[in-house]
Structure formats: structure tokens, C-alpha cells
1. Upon calculation of mean projected area of the Cα convex hull in nm² from the atomic coordinates, which of the structures P, Q produces 10.7?
2. Looking just at distance in nm of label points 7 Å out along Cα→Cβ at positions 94 and 134, which of the labels P, Q belongs to the structure with the highest value?
3. Identify the structure, out of P, Q, from whose coordinates FRET efficiency 1/(1 + (r/R0)^6) of positions 6 and 54 (r between Cβ atoms, R0 = 25 Å, to 0.05) was calculated to give 0.05.
4. As an exercise: relative contact order in percent (Cα under 8 Å, 6 or more apart), calculated from one structure in P, Q, equals 27. Which structure is it?
5. So helix-only ellipticity at 222 nm (-39500 (n - 2.57) for each DSSP H run of 4 or more, over all residues; to 500), computed for just one structure, reads -7500; which one of P, Q is that?
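All of the numbers you see were taken from the coordinates with simple rules; none came from a lab. Every value quoted in this text rests on a predicted model; they were computed, and no experiment measured them. Cβ atoms are built from the backbone, for glycine too; each structure is taken alone.
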Structure P
Amino acid sequence: MRIFFWVILTAMLAVYGVMLFWSLPQLSNLSGGVAMFDLSPGGYTFEQAHTILDALGYEGRDFYLQVQHRLDTAYPALLALVLILSFWRLYPRFWAIGFSLLAMLAAGFDYLENAAVAVMLRAGPESLSEAMVAVASRWTVLKSTAVSVAMIVLVVGLALAGWRKWQGRG
């Protein structure tokens with residue numbers, strides 16, 4: 001199980017690294033530095049979404065759909081799996097089950113966000129509607145909140161495990 005964890009963690013970090021150091025900077029270049037939907041944890045307004053789509057242009061919207069979303073298809077599942085495996089190692093069964101559900105919920109919100117953003121990318125700035133933006137923005141906020149809570153739970157679990165290990169040596 002340890003080897004499986006490290007393989008999944010490595011795959012997750014590799015995909016994240018490709019997004020962080022290549023695809024997201026590429027989108028930023030194509031848009032003239034406008035922040036993308038995935039990087040707006042508080043959501044976005046119709047005007048902000050319109051600005052992003054307009055700034056991306058056809059080439060940027062195509063790159064978002066063909067490259068960024070493909071990478072972001074693997075990432076949520078890998079992150080959820082890393083979190084779930086970590087929660088089961090760090091917490092008693094009852095808590096691990098609940099926190100694992102949180103990780104799966106976060107991944108689900110991420111996939112729903114990707115689907116809603118894809119609708120906006122295909123529509124382009126000309127056909128964008130307030131309803132499209134409201135749906136996508138809601139999924140973005142829910143994803144960001146769930147991931148943030150899951151990461152806090154992970155950090156607390158790691159701190160508690162470190163504390164127990166340190167106490168055992170004393």
C-alpha cells in the first residue's frame with residue numbers, strides 16, 4: 001500500500017507541476033495575464049467571465065479545452081486518492097470515512113466546475129449568459145471550499161501524527 005501511495009502522490013504532483021509550470025502560464029500568456037477560472041476561489045461575475053473569455057481568444061479557449069481540461073481530468077481524482085489514503089493513515093476509521101467523503105466531494109465539485117467552464121469556453125464571450133457564469137462560479141466556490149477544508153484536515157492530521165511521534169520519544 002505504501003508503494004501505491006507514493007506512485008499516486010508522484011503522479012498527482014507531476015500533473016500539478018505540468019499545470020502550474022506550463023499549462024496555466026501558457027493560458028496566462030494567451031490571455032495577457034488575466035487570471036483563469038480555476039484560479040478564482042471566490043468565484044467570478046459575468047463581467048469577469050466575459051473578460052477571461054474575450055482575453056483568451058479562440059486559441060486560448062481551445063488550449064483551455066484541449067490541454068488544461070485534460071490535465072484537470074486526472075488531477076482531481078489523483079488528489080482525492082492521495083487525500084483518502086492519507087486520511088486512512090492519519091485518522092481513526094470513523095473520521096477517515098467522513099474526511100474521505102469530503103475528498104470525493106471536492107473532486108466531484110472540480111469535475112462539475114470543469115464541465116461548466118467548458119460550456120462557457122465553447123460559448124465564447126459572444127454567447128455567454130449570466131446563468132452559465134452563475135453555475136460555473138458556484139462549482140468553483142464549492143470546489144475551492146471543499147479542497148481547502150480537506151487540506152486543513154490533512155495538515156491537522158499530519159501535525160497530530162508528528163506530535164504523537166514526538167511525544168513517544170520523550
Structure Q
Amino acid sequence: METERIILRPWRESDAETLYKYASDPEVGPRAGWPPHKSVEESLEIIRTLFNSDHMWAIELKKTSEPIGCMGYFIYGESNISIGENDAEVGYWIARPYWNQGICTEALRMLIDFCFNEKNFNTLWADYFPDNPASGKVMEKCSFHDTGRVNRCSNLQLGADKPVRIMRLDKPRF
């Protein structure tokens with residue numbers, strides 16, 4: 001999946017140093033519910049385990065060929081929130097030097113298209129910490145709407161005790 005600026009592609013073990021460079025930033029992980037990475041080895045292990053799936057991609061900036069974030073989805077049974085069997089929860093993060101450039105919105109639009117048109121999910125869900133409103137704005141730009149529901153995500157490594165706002169996007173019906 002790609003646009004003029006970015007490619008969504010599988011993570012590679014060779015991405016470990018770059019992942020560490022961005023995921024060790026204390027401003028990035030905690031906004032998404034995970035602690036900053038402590039070493040290149042930890043980043044490599046995350047690539048080998050968490051990112052090694054058919055529904056998790058590196059956001060690669062074409063200009064540099066560098067992974068600058070992550071985009072993916074979780075199916076029923078993997079999600080942090082209660083979703084239907086034909087639904088998915090989307091999640092993402094982007095490195096701080098690339099905040100406020102529309103890259104995350106661009107990547108999320110590609111993922112939405114893939115989830116609805118290739119995977120045939122009925123509804124996409126997302127959540128964000130209220131103290132990270134930029135993440136909610138990305139969701140709103142991609143037509144997610146606030147359900148009014150608040151949840152706690154017990155699976156998160158960081159922030160399991162903090163509330164998240166639940167967003168929803170239904171598959172367009174024509």
C-alpha cells in the first residue's frame with residue numbers, strides 16, 4: 001500500500017536501529033500505551049514478535065526509505081476494546097519529527113481502505129488517551145466519530161489505568 005509520500009510495508013529485522021531511534025523517545029510510546037524502548041535489542045524483539053504479523057506495517061517515508069511509525073489493526077479477540085467478530089481495532093504511532101504533517105492521516109486512510117475493501121470488516125474501532133488529542137484528530141479526519149464511550153485498556157503496557165475515548169467508523173453502505 002502506498003501514496004506519493006509513504007509506503008505501508010512489513011517490518012524488517014534491519015529496521016531495529018531506526019525503530020529504536022524513534023521508539024526510545026519518551027514522548028512517543030506513552031501516548032500510545034507502551035513504554036519507550038530501552039535498546040536496539042528490545043526493538044528487534046518487538047519487530048520479531050508484536051510487529052511480525054499480517055496486519056502490522058511500518059510506515060516508510062519514501063524520501064528516506066526509513067520506517068517512521070507503525071500502522072495496524074487488531075481483530076476480534078486481540079482488541080483492547082469490545083468489538084464484533086467482523087470488526088477490527090486500528091492503531092498507530094508516528095515518530096515525533098513527523099508529527100503534524102498529515103502522514104498518520106494518510107496512512108490511516110490507506111488502512112481504512114484495506115480493512116473495508118480487502119478484509120471486508122464491518123466496523124473499525126479506535127481509541128485514544130484524552131491527553132493525546134492529536135490522535136483523536138487523525139481519527140476524526142478519517143471520518144471516525146466519537147461513540148461517547150470511555151474504556152480502560154487492561155492489555156496496555158502503559159496507561160492501563162487511564163481512560164481512553166472510543167471512536168467508530170462503519171463500512172460505507174451503497
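1. Details: P: 10.7; Q: 9.5.
Traced to structure P.
2. Working: P: 4.1; Q: 0.8.
Between P, Q, the highest calculated value is found for P.
3. Working: P: 0.05; Q: 0.85.
Structure of origin is P.
4. P
5. Q
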